[in-house]
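Input: structures, listed below.
Laboratory data are not the source of any read-out in this text; all were calculated from the coordinates shown. None of these values were measured; they are calculated from a predicted model. Cβ atoms are built from the backbone, for glycine too; each structure is taken alone.
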Structure P
Amino acid sequence: MDLGFLSNAVLLHAEGLIPEDAWFLIELDSEGWGSGRQTAPSTPAVYDVLAGALGRLFPRARWAAHGAGVATWQVVERAITHGAHVRVGFEDTLELPDGSTAPSNAAQVAGAAALVQHYGYVPASPSDARAIIGVQPV
């Protein structure tokens with residue numbers, strides 16, 4: 001995601017195509033500005049800019065954030081401290097918050113859940129997560 005994506009979301013909302021309480025993914029997965037990828041760099045500072053703009057433009061929106069590479073856990077932690085949802089997995093990083101190699105995606109989810117609890121929040125159960133993003137149970 002970058003500010004251009006948010007501009008498009010505002011236009012789509014104005015045309016009645018997305019609701020005020022839309023679900024967004026702040027996806028930060030480029031290594032840096034000008035890296036050739038279409039999304040913004042994976043840094044806590046970029047997360048702050050995008051989350052701030054998203055919150056102002058869509059005050060009723062909910063979102064999840066994730067980073068990529070070495071900044072994955074920094075972005076995840078920043079999002080958690082601001083009360084946002086997060087997403088983690090091997091497509092983002094192979095490491096756990098402590099820098100060790102993750103043996104599985106489940107270990108990464110457990111690491112994110114531990115951070116959520118560390119900051120005084122309760123991790124969403126699978127059924128809670130489906131309800132949050134509006135997906136019906138299978």
Structure Q
Amino acid sequence: MSLPMKLIDQVDSITEREGYASRSEVIRKAIRVLISEDAWLTNQHDSMFIATITILYEEDASSSERLSTVFHKYTELVKARTHSHLHSEHCLEVLVCHGKASEIKKLKDDLTVLRGIHELRVVTIKADADEP
């Protein structure tokens with residue numbers, strides 16, 4: 001495998017800063033994270049996942065109302081919700097979810113298309129106790 005020098009430098013920086021034994025260890029971890037993130041979007045629709053959805057959005061009444069409408073549609077999925085005012089223009093919302101991958105994806109899709117959303121990130125962990 002070949003990588004651009006800039007990417008190698010970034011991997012080396014992470015290796016040193018985080019105390020990894022080698023570049024290979026960093027690359028293996030990155031690949032595992034990529035595969036895990038991909039799993040819930042592709043062939044794991046009926047598997048149970050725990051997820052956080054972090055949303056940065058414009059602070060205004062219409063954005064809050066649109067978000068609230070979506071949140072209420074997924075009350076069984078969203079287990080906890082935290083709201084923070086970052087400054088006069090933006091808010092941060094963090095949702096903790098537990099449910100089927102397909103439902104988490106639907107929630108993500110419903111939120112992504114809302115006007116006023118600046119950034120949205122999903123982090124998932126497979127929750128099936130009998131699978132690795």
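Things worth noting here:
- Identity of the structure behind -0.60, -0.65, -0.83, -0.90 (criterion: log10 I(q)/I(0) by the Debye sum over Cα atoms at q = 0.18, 0.19, 0.23, 0.25 Å⁻¹, for residues 16-63 alone, calculated), options P, Q: P
- Structure from which 3.0 was derived, distance in nm of label points 7 Å out along Cα→Cβ at positions 48 and 96, options P, Q: P
- Which of P, Q yields 32 [relative contact order in percent (Cα under 8 Å, 6 or more apart), calculated]: Q
- At a computed 46, 39, 28 (Cα extents along the principal axes in Å), which of P, Q: P
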